[in-house]
Structure 1
Amino acid sequence: MKSKVPAKNVKLKRAYDEPAAADGVRILVDRLWPRGVKKQAAAIDLWIKDLAPSTELRKWFGHETARWTEFERRYAAEVRQHVDMLDKIRKLAQRGTVTLIYAARDQEHNEAVIIRDMLVGSLR
């Protein structure tokens, strides 16, 4: 992986929260479009669904926090198979603010957290 991104350049936000100018480039990192969210209202600039957890991994995790550490390990391994997509986000974040958009209710245990940590270098 390439150089780190300044942590201040990578934000996280739920798809159900209002878009803001301070979000910079809004990148949806879920494989599925968030239920009940209209595309125009979401103001998504880029949808990188192939970087999202595989269907099998997503279903296995099931947002059970007891599985978080293993999910984090497995998902980071999946992301490493798509370095080009991660690098695309990295390049955008090195130039300015990007906001990783996700639909999960849990703000601490979702794929956007792992992507952010990989970008800023706190997770390898």
Structure 2
Amino acid sequence: MQSYRDLKVWQEAMNVAELCYKATKAFPKEETYGMIAQIRRAASSIPANIAEGYGRRTRGEYIQFLYIAQGSLKELETHLLLSIRVELASSQIIIPVVNQCESVGKLLFFLIRSLEK
């Protein structure tokens, strides 16, 4: 493996971030500095932390950044589900993104587990 860009978990996290940017384009403009900003920040934090951890010197630091990515993922899922509940977006738009989040979560879990061995 030459780069963090070769990691499936990073690639899938980038896909989630892209989906989030596209999904939030349809949100009401008054949410620009509210839910839109929260979703986009959490979504972009996931692949960013995977990449940053990959570039660290020790395995322990790498694992710590993967846990931060995992926390951002859970935060993102919460914002996405809340956006349905408060009717900022339809479940038809958001649920596929949440499902993709769950897939990234599994990949993160397995990567963390393999590094902790």
Structure 3
Amino acid sequence: MNKKRPVNLDLRTIKLPLSALTSFLHRVSGFLLFLFLILMLYTFGKSLDSEEGFNEIKGILFSPFGKIITWIVYSTFIYHLVAGIRHIIMDFGVGHTLEGGKRGSIAVIVVSGLLIAIGALWIW
């Protein structure tokens, strides 16, 4: 290995291709879903504890803050789902070329964007 080659560690100057960006966002959305799982399990448990707990969670979820949180969790799930389907399709050998990866990334952004917008209309 050549030890004299230049190394650029400034992440602000590195221009990632679209396929790398969508893959990175897929990993981030998976991590966020893992963190949101704690919140979802807490609210589920609280809603099953008693009628008062259910009404409290219902009140939170129907407030503007609750709707924003619900939309964020929904958006994270939708993006992760659509990007995951793209990865599964790539596992079958479709879209492994540079052009196929670019088209798949555009499809992920367009489809998840549409579903996220539809989800926003549904939540509000």
For mean count of other Cβ atoms within 10 Å over residues 9-16, which of the structures 1, 2, 3 scores highest? 2
Of the structures labelled 1, 2, 3, one was used to calculate distance in nm of label points 7 Å out along Cα→Cβ at positions 57 and 81, giving 0.8. Name it. 1
If semi-axes √(5λ) of the Cα gyration tensor in Å, for residues 33-104 alone is calculated for 1, 2, 3, the one returning 22, 18, 10 is structure 1
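Here, each number is a calculation from the coordinates, and none is a lab measurement. Please read all numbers here as calculations on a predicted model, not as lab measurements. Cβ atoms are built from the backbone, for glycine too; each structure is taken alone.
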